[in-house]
Structure P
Amino acid sequence: MPNTTDQLTIVIDFDSTFTKVEGLDELARIALQGSSKQAEIVGKIREITDKGMVGEYSFADSLRDRVALLPANRSHVDQLILFLKGKISESFKRNKPFLTEFADQILIVSSGFKDFIVPVVEEMGIAADHVYANTFTYDEAGEITGYDASNLLSQDRGKVKLLQSLALDGEVFVIGDGYTDYELREAGLANKFFAFTENVSRKAVTDKADFVVPSLDEFLYLNGLSRAQSYPKSRIKVLLLENVHPAAVSAFTKEGFQVELLKGALDEDELIEKIKDVSILGLRSKTNLTKRVLDHPNASRLMCVGAFCIGTNQVDLAECENRGIAVFNAPYSNTRSVVELSIGLMVMLTRNIFEKSTHMHAGIWDKSATNSFEIRGKKIGLVGYGNIGTQISVIAEALGMEVYFYDAVDKLALGNAKKCKTLKELFGLADFVSLHVDGRKSNTNIIGAQEFSWMKDNVIFLNLSRGHVVDIQALVVAIKAGKVWGAAVDVFPYEPKTNDEEFVNELRGLPNVILTPHIGGSTEEAQANIGEFVPAKLLQFMNNGSTYGSVNFPELQLPPLENAHRLLHIHHNVPGILAQINNVFAKYQVNIIGQYLKTTEKTGYVITDVAKEYSEEIVNELKLIDNTIKFRMLY
């Protein structure tokens, strides 16, 4: 790290570093828009570019051959400029204040062309006289005829020759993605070479780098320079399990996190192994985050958990709270999908569709109305009147059904639905029984032999809630005895961890029983909603400390962080913590811009926005306050 920043010159490449793309490649694509030869010529140019970037093609030859293939003019360059302004690398956009502040010490050195580089970097605060690059030559009609061959950057080892001519004082750091950037280090003209991999990673380049930086944030962090992120997100690991929607992967990747996606669920031992150094964990219903996992040292960096589903019974919420780990879920995102499946299953069962379809596939034509009924006029009994139960209530009533419900919590009945005081009362009325309760342990086997005995004969029974809420053996007995005429079950006490594992259950093979593999919320719409909703909550927590929507944490919805540092203090809820925190700020005469506090019975969460100028000792003292669980700093 340099002793003083005013002795430092930062040399930055443009193509695939400052921007996400290669300028010449994109210029060819734009110029050949609509041409039948576009794919062929652009492919040849990209191939030459790639070979040159890893040192397999001399630069002078590479530039000559690419420009020779380029049928472009000034209007195409203008289009390219607009395109490139939308393709500035994410970490460069985040750190525009740094680029502006240090503009006098930054040089853009590129084998590309000033014609399109200068307008792009000027918008980020870097002046044209700090840009070193090639220039096109044009004819009177504005067609590109070639380039200025006298420019050092058009020659082999052009960047080396240029820096030699500049004779820069002090330390020189180079950031780039290509072999020509490394050559500056190799020639002794740069003190350090940082291989930039946010947009492209080339092994031939990264193997030779002093540091591999997946973002500008990482470069700034390594060198103690001012930056948009207090801690580079490229150092923060995200583990996503059970094949969550690609939208979730995209959300975290776009923000610069390290993301690993696994298709299947993990057992305790597997999760302990994979959770090492993970800060953000995303899971669905089959992976259990238990106290044993959380107790393991591998889980020490875990900060937040996203349940990509409605329920959270697979997560030890109390233990997460004890450790200052915020948990979020998607309470509404797949509601509609579960509701539609429930209604569809009722119709299929009461019309005996499943059996008739099976007969048809076997070549049996059985056209008969026997044991086939409408659902209009029938009574549905809903066990649980939450988000899903209430929507089913509305739709079922619209279909002409009478709606009854039972919920342990007093709920407002919608439409003409009627609340029953007991399960026994509900079951004595209902032609259809549909379960929509949560997965808390106290709901284990709430439907057993006794409850089935209370139901009307020939009842149709649905469970799309949680597998452990029904005694499967009791359901099997009720089906075989004719008490339950038809059943649809989407959830089971034990479910296979992957699609390769065999599903084993006593309900298999029973007549008029529809079994589905926990797909109540498995629609493209629901999974996309969940894939967007849960990461948004996790990112709000990571980016500004907001916990609104957390299922186990004090809920705070915070304003955006602007021109300040945000200090997040999680502690056991005991008297006097806020006073101790503010005594630390008073001791160091730190101006508090904003402060927010919320508590649960066990946990307190204090967020303090302070002016940027403060002593490092403050952080250490805040961490040492008794009953501190976690401390985090954002800016």
Structure Q
Amino acid sequence: MNTTVAGYLCRSIFKMAYKGLQEFISALEKEGELIRIRSYADPKLEMTEIASRVRSQSGGDKALLFENNGTDFPVLMNLYGNEKRMNLALGIRSSDDVIMEMKDLIKLFSEFKDGLTDKLKLLQRLGNLTSLMPSVKSGRGDCQHGIRKDPDITNLPVLTNWPMEQNPTLTSCVVHTKDPETERRGICLSRMKISGATLSGIHWNKHDLFAKHYRKYKELRRKMPVAVVLGGDPVYMYSSSVPLPEVIEGYVFAGFLRKKKVELVKCITQSEIEIPHDADVVIEGYVDPSEEMMDEGVISDHNGFYSLGGQCLPFHITAVTHRKNAVYPSLSSGILNDELFLFQKMTEKIFLMPMKMLMAPELTGINVPAEGFPNNLTLVRIKKEYAGQATKVMNAILGSDKMMLNKILVAFDQETSSHNPAEIARTIFKDLDPANDIVYLRGAAEGSNFAGIGPEMGGKMVIDGTWKFKEERDKNYLNKSFEGNPAIIEKILRPFKEIKDLNISLLNKDIPCIIVSVKKDRRDHIRDLHRKICSFAETDGIKMILYVDPVKDIHNLSSVIWKFLNYLDPYRDHIAFKKQMTDNSGADTAKFQACIGFDGTKKTKEYDGVDEEWPGVVISNDDTINRIDKKWDELGIGPFISSPSLKFKDQL
């Protein structure tokens, strides 16, 4: 029996295609992965605060079902909050199940030839895949048990997640549209602010399939039918988030994961759109491209900051339908504590093999650390065999769909573990020439990237941290290791009145990088300071300096790096410095050392010429924290967990 068939049979025995969130909840309870909260919790601020405390525990702790929230619909939160629940949601024992099947499928297509035997094998495999294609059934689906043609979306338990949000927001919307020319379905994971009983605003990114469909309807001067699905098989939400090629519908991938085709039904008032018959809640309506866009207002983003209040599309609601005993799912954002980060980690594993086989065979690992989520930092491991190969791989990655949004892309050698930060850093710096191995450019950016030059546009940086072949080296670059005493560095820099704190701990780990917190008081302050620091002979061998705003604990590397990455625009904020070397007589030579500085401080109009006010971080207010502290015992969650917002409030 070949591995594909064996894997399929194994997963078929294990997998249950969930018929809605109630069935998934039963599976979670059976596995000890759910807490039912029967005491009242307010959808405004309280639920998110409770969920953020639980998610801050080791392993993401438990999923939470809020049964008493003032509406007819229980709220399920933290449903994907750890690897075990992520695997349960996708119906797999581990990501290896899916990786093996993806590998075999791609291998089959890549080895296909014109011979009769190969054609028969391909047809047989395609026949198996055809059985997983979505189908449209006649009549009504389970999701249309209750039909509200006089809808009021405010009857749903829509959460206000964080204090500065201006509207309640649906955060787990699987938005359904259809190409008006090809009629190909499109689904994407998005958010939707509530503006009234029948009016909301759908968030959009200009490079999403949703936006492409919108532009076509605008050219045709037609209203665009839209349906927003909540719940159903938890595979749906994940499938709507993955970077699939446009030719592959999201529900084809969902069928592939659940090993059972997705059954669709037509919407009641928007019959052009088909939705899963087993969805929990469906919100039907339309977008009129002739209308002006709405102000989205301030909403929390997945990078742990509030949005800058961009534009969204007015969505006119024509009906709300729901299944019997429907459950309302909600994903919430937070600092280094975002539920969608688990989606990202699963996607890294599943899609590494297609990227490796189709785009870059030398690719052996991809890792987005929590501090770099969603698109601030991506680490790629490669098997390097020739000069320039790292650049080739990184160009291929930046040329792909979702990966084009990356702010910082770093390549390193395959001999290094892709999940050991200190080992990765040592590898990258060991043969790094900061003057020649870092390339800066501008391009499309993540919508949450507020540090860029404009909406969804910003600076990028590509770092070649691989071992260099002779032809890749600048013959005049002196790759000198830091051989000084870290304590001397501290002694030299402490007298600078603008330097509030230092982190030189990385030097003790053979990582030639220091972090300096600075209180800026003039234009070009960081640039001038960097040149002064690099001019000291004692800083020879230090290759990188990160400049950050004053913080309470500069040694909390995780939160310091998270904030630094969000405040940085690499194109605008890098400071190059070359130090000319001298011979024994003191005369200049052609040899040089290099140290790159990065200004990761908050930018202002006064000191940096940045017009827009930058957003605040998403933390709970004191009133919400105190309310949850007082009612904790009655929630039935277990031992008291303090608010993670307190930790970040002290740090900011």
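Coordinate-derived values only; no laboratory data. Note that the coordinates shown come from a computational prediction; the quantities given were computed from them, not determined experimentally. Cβ atoms are built from the backbone, for glycine too; each structure is taken alone.
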Structure responsible for 21.8, with mean count of other Cβ atoms within 10 Å over residues 59-66 calculated and labels P, Q on offer: Q
Origin of the derived value 214 (volume of the Cα convex hull per residue in Å³; candidates P, Q): P
Which entry (P, Q) yields the derived value 42, 38, 36 for Cα extents along the principal axes in Å, for residues 187-354 alone: Q
Identity of the structure behind 0.20 (criterion: FRET efficiency 1/(1 + (r/R0)^6) of positions 275 and 403 (r between Cβ atoms, R0 = 35 Å, to 0.05), calculated), options P, Q: P
For mean count of other Cβ atoms within 10 Å over residues 235-242 computed as 23.8, the structure of P, Q it came from: Q
Winner on distance in nm of label points 7 Å out along Cα→Cβ at positions 243 and 627 once structures P, Q are ranked, highest first: P
Read-out FRET efficiency 1/(1 + (r/R0)^6) of positions 91 and 411 (r between Cβ atoms, R0 = 35 Å, to 0.05), computed value 0.55, structure in P, Q: Q
Answer label among P, Q for the case where relative contact order in percent (Cα under 8 Å, 6 or more apart), calculated from the coordinates, equals 13: Q
